[in-house]
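Down below are the structures I want you to see.
All of the numbers you see were taken from the coordinates with simple rules; none came from a lab. As the structure is a computational prediction, the values presented were derived from the model and not from experiment. Cβ atoms are built from the backbone, for glycine too; each structure is taken alone.
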Structure P
Amino acid sequence: MKKLLSIFALVATLGLGLAANTYAEDAAPAAEAAAVVAPAADAVAPAEAAPAEAAAAPAPTPNKGDTAWMLISTVLVTLMVIPGLALFYGGLVRQKNMLSVLMQTFMIFSLMAVLWAIYGYSVAFTGGNPYYGGLAKAFLAGITPDSIAATFSKGVVIPELVFVAFQLTFAAITPALIIGAFAERMKFSAILAFMVLWFTFAYLPMAHMVWYWDGPDAITDAASLETVVANAGWLWAKGALDFAGGTVVHINAGVAGLVGAIMVGKRIGYGKEAMAPHSLTLTMVGAALLWVGWFGFNAGSNLEANGYAALALVNTMIATGAATLSWAFAEWLLKGKPSMLGAASGAVAGLVAITPACGFVGPMGAIIIGLLVSPICYFFVAKVKYWLGYDDALDVFGVHAVGGIFGALATGVFVNPALGGMGVYDYVANAVGEYNFAAQMTAQAYAVGTAIVVSTVVSVIAFKLVDLVIGLRVSEESEREGLDTSEHGERAYHS
């Protein structure tokens, strides 16, 4: 626990301190800012379109182009998980544990898909309170092919079933990211049990707090905006910007990974025996699939096939390229040689950092975010992890949590139109509102801090409960044999 507190203190110094030290003197409360302007594309749309003001007005009809784009984006995000993440992680572990990582990823995706339909979607994307939704749409009750979900443009909708499926992939990849932190030593049954608890009490509340609101059609004047803010998720109401999941996905998962790495304990022989990746070829293939699938993750989060989707796609491309270069050159400078593992790690760090910002910043802001995130993540991966002695096997915390924190804070900086950003949209005036640096950074800091606290508390309790009931770790004999055979009775390779 002392290690955990030390790490969070360091993150707070490097991350939240960055925002606090640069606040403008005319700081305004984030909640006040949210009451004046609403984000133009605040990550993910509400679960259902706002009712028409006039009973006679016809309901908007989904555009076939938007619908097709969202179907493709859903498939692309699925590609990120299976096979993308599975191969990326699988190549990084030792040969005797390759199959176990593939199996864990495959099963977590399947489990989350079912839980999302049973209660996850309803809890995340229906009204309830600022922290948690309700069960009005449990078992997808009342959702038909004719049901519609709002986007970020007034009068523009998509089929709600498409929105359900798209959000399902986010709910599935986030828990799967966590397994890299405690790879090669945790019981398969314990992993599945933990994921159910963490999904229910960490992912769903964060998704609701950041992404739930009544939609743009519900905002017609200042009074209606106040109603929307009152009904929205807590962090959305504060004005926090997270286009595609920097807080909900990456900080949330990365912090859970760190808690797991500490509570499960180090791998046998860690720091004494060689634990090199068994196939960097597969890791590169996995990283490439992640990069391709991430276009659906980020550009799909716009929910419409328009210029903002194009902006998110371009920003995702160039930020990732910049991060790949900066990690490789940092390694080249400090170690004398650039590595394939470093390039792949840099690409993922860039994808993580641009995720919350991709629809809010301009292309030059995206390049700066990509160039800066890799050295920061590299420092945590190459130095901090060893200084503090935790065994985050595949650097989930160092890349996802640290990169997500940096990206979330950088979003607040580079959304500024003066720096090429898109600004924050005012749905009352139907125009971009005035940018307030201090208020926006306060909102971003709230989102970062909330993600850290929620994931830490839920993860500690969930791991402890699972340990008491099932036990977290495989036996020493099973760990030395490898989880492929000891947990699944199979091997990835037979030659």
Structure Q
Amino acid sequence: MSGLDAIALQVVTGALRATCEEMGAVLVRSAHSANIKERRDCSTALFDPAGEMVMQAEHIPVHLGAMPAAVAAVVDRSHAPGVSWVLNDPYAGGTHLPDITVVTPVIAAGELLGFAACRAHHADVGGRVPGSMPADSTRLDEEGVVIAPRVLDNAAIAELTAAMRQPAQRRADLRAQLAANRAGALRLGELAARIGTGALREATAAVLDYAERRTRACLAALPDGTRRAADVLEAAEGDIELRVAATVRGEELLLDFTGSAAQHAGNLNCPIAVTRSACLFAVRVLTDPDIPPSAGAHRPITVVAPEGSLLNARAPAAVAGGNVETSSRVADLVLRAFGRALGQGTMNNLTLGNDDFTYYETVGGGQGACPDADGPSGVHVAMSNTLNTPVEALELEFPLRVTRYALRRGSGGTGRFRGGDGVVREVEALAPMTFSLITERRRHAPPGAEGGGDGARGRNLLDGAELGPKATGRLEPGARLRLETPGGGGHGSP
């Protein structure tokens, strides 16, 4: 048991949280791509010398829950001041290839204090199509440059970005990530100088233990037993079934996905880190979101997914859609097992580009209703927590015109408490370009709970003609691509 009193513990927790938030601010303000500076598709966190996550900012759930795997991939390397590491390999600490992670050791007086880490979704990392998010990829190498853990220096930046589109922007974004980590390292070093390295070690251990105690208390308040849920992903060739058995036993929770589909020939596969990330997000929703977001909160949770399954894929399976869409469905499964109405259950991934630009965006939709409140409308649900790209920024930077952006009125499910409404987002191409859509809930509606109605299914339209949930193609000037995103499920009988 730590010797820190309750007030000192909260002060240290606040200092660590503020450091992570400052790292995020540095990254957003230093980046050049709209995906990071406008949508804020990036995340930051601090880790102790053993690689356990001590604190994270309130950024992107799918990034943060999986980031410990990235730090674990480099924690045992030889570290030196000012030497950072970079990776995106989904089978060596990454998620999908556009999410590049930079990890920087924090060293003071020759002693390793911990690590500052950030992950950002880059608008392009090479591969077969602009934006590096093909809807029809079958191998990892089709999706872009695969970066095994390596030192990130000027030579590495030049080598990696040379294989990507718009290399100058990629270089700027990688340097923004380095700057964010330097800010985190500076603040962690200042904290160590203020309270002493021994006290810092004691304080970070106390934060982890505190988060564990609070999580265990929340789990203990749930009735023991096994709850089950099933759902599907909408692959191009048909539906893919996923299953979970959620067992509460005292202060612990087992999430077992045995019985889910085998590894997929397409790109809906998840590395185990992504599956675990989605589970941790759902458990945070079910317990107490004010628990310090750290590795301590994860200790009572066990995730089981058979190797070679869709949720624990083997290399070199493609994963572009797994990180965004399958992770959303995993979170849905866990929430559904505990009786929650579900939100849109998709990030509505839209990628556009040609030789001169790449544009990537996720589009908000309806959140599921709570047992005591309506669901919010037009928000990024579950594993995504980004902003939209403002219309002004989009039209200024890209050869696109936004012709409609509005709430999709009435798309939320009925109920005592209504689900949130989706949105309508339509863009017109002003130059020739390719498009890629990776979406879900186009064939199956987001379900309500306790008698609540389902949310409306989403729709993808090209000049009025309906497209499937996964689609690729070409836009000529004047063509209009329209996304009508799903509504959330309602809760309770109307």
Comparing P, Q on relative contact order in percent (Cα under 8 Å, 6 or more apart), the highest sits with P
Calculated from one of P, Q, distance in nm of label points 7 Å out along Cα→Cβ at positions 225 and 257 reads 2.6, and the structure in question is Q
Distance in nm of label points 7 Å out along Cα→Cβ at positions 425 and 481: greatest across P, Q for structure P
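So if we calculate mean count of other Cβ atoms within 10 Å over residues 113-120 for every structure here (P, Q), which label has the highest result?
Q
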helix-only ellipticity at 222 nm (-39500 (n - 2.57) for each DSSP H run of 4 or more, over all residues; to 500) gets -17500 when computed on, of labels P, Q, structure P
If you rank structures P, Q by mean count of other Cβ atoms within 10 Å over residues 65-72, the highest one is Q
